[in-house]
1. For distance in nm of label points 7 Å out along Cα→Cβ at positions 72 and 88, which of P, Q scores largest?
2. Here FRET efficiency 1/(1 + (r/R0)^6) of positions 24 and 64 (r between Cβ atoms, R0 = 30 Å, to 0.05) was calculated and came to 0.25; which of the structures P, Q was it taken from?
3. Compute percent of Cα pairs over 26 Å apart for each of P, Q and report the one that scores greatest.
4. Going by distance in nm of label points 7 Å out along Cα→Cβ at positions 120 and 160, which of structures P, Q comes out largest?
5. Out of P, Q, which structure matches 2.0 when distance in nm of label points 7 Å out along Cα→Cβ at positions 48 and 128 is calculated?
6. If helix-only ellipticity at 222 nm (-39500 (n - 2.57) for each DSSP H run of 4 or more, over all residues; to 500) is calculated from each of P, Q, which structure is the one that comes out at -12500?
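Computed from the coordinates by the stated procedures, all read-outs in this text should not be read as laboratory data. All figures in this text were calculated on a predicted structure; none of them were measured in a lab. Cβ atoms are built from the backbone, for glycine too; each structure is taken alone.
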Structure P
Amino acid sequence: MAALKIKKGSTSHSAYNLRPAFSDVQEKHTLAVLVDNEPGVLARVIGLFSGRGYNIESLTVAEVDHTGHHSRITVVTTGTPQVIEQIKTQLGRIVPVHDVHDLTVEGAAVERELGLFKVTGEGEKRIEALRLAEIFRANVVDSTLESFVFEITGAPEKIDAFADLMRPLGLVEVARTGVAALSRGSA
């Protein structure tokens, strides 16, 4: 009878090893969290992220139901699939949290962000900044002899692209609101 030797470091392809391997691929997820609108709720949600070393790429909060006193927190975060699941589970355990939705996996969602960009420049750079703003459908909300302030809304990728094009033209300051998102469809 022949002995089977397995080299050190090799993996067994057994039918009993059906659990998927843990992924270390980082994924970006948009989470929508419905909470009571009361003091300290945002601090508790943020504390969950900071206490466990999770990063927040974008955060928006606003009251969405005045009579029921509910707010919606939209968080864009990055992590492995296991970390994202852990975040969702832990968010659901916080007492003033009513609902947690992962808009990234639940289907199509609409994400928008507002950005304000101050661009300084003269001559051709000024003209080019106005031309690009028109292409991106950005509005001029303030103008002086030395600068423009542009307002632009769209997907975060559109805001990033606009910033990249404005940098060589004299971009000096940026303010962004963070992502606001809703799932598409009737549900």
Structure Q
Amino acid sequence: MLTRADILSVQEFEKIRSSKQKEILQLKEDRRVTVGPDITFYFENIQTIWWQIQEMLRIENGGDEQITDELSAYNPLIPVKREKSYEISATMMIEINDPARRKVVLNQLFGIDQHIMFELQNATIPAVGIDPYDERNRVEDHKTSAVHFLKWLVPADNIGAFLSEDAYLTINHPYYSFKSNLPLPLKESFKADFEVMN
């Protein structure tokens, strides 16, 4: 979890931003997975969330009150180790440039967050919403959000298989059924996350 002590002032951040940006962009690229034509997952860790908070503060320059708000909003996205499992978290984005098509697809994909999982050789690990009270599927107009915040709880006894065997990020929604193999750079990044969590 990040605290105020971890956050640089806008002035301090500006001094290191250009040197840090290349590292963060590479990390984000390693942690990005596209599933099908319209959906991208950006897997988060403490570094990506720290960068996101600093960038938000830099853009909006909202002072102390904004720091509190950003920490409250983004800390739940930082994966942690639980008693018998490791968290993985991601921001999922439905990315469609055409407004007319986007409206149709967001209506079709109502409830998509309940159709996302990791598939291992001998296990299936479903995604769950980070905040169950955060309404990402709007019942009143039967529409899903273009952005979802998700977590997976990988049992500790599945970590070895998760990192060493083929693992797939799968969506099996009736209107959107695709899967992608998790690439090695992402798995290596997850491994580093798990080591930090211990």
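1. Details: P: 1.8; Q: 3.1.
The maximum falls on structure Q.
2. On the way: P: 0.25; Q: 0.80.
Attributed to the structure labelled P.
3. Details: P: 51; Q: 38.
When percent of Cα pairs over 26 Å apart is computed for each of P, Q, structure P gives the biggest number.
4. Details: P: 2.8; Q: 1.0.
Answer by largest value of distance in nm of label points 7 Å out along Cα→Cβ at positions 120 and 160: P.
5. Values: P: 4.6; Q: 2.0.
Answer by label: Q.
6. Working: P: -8000; Q: -12500.
Structure of origin is Q.
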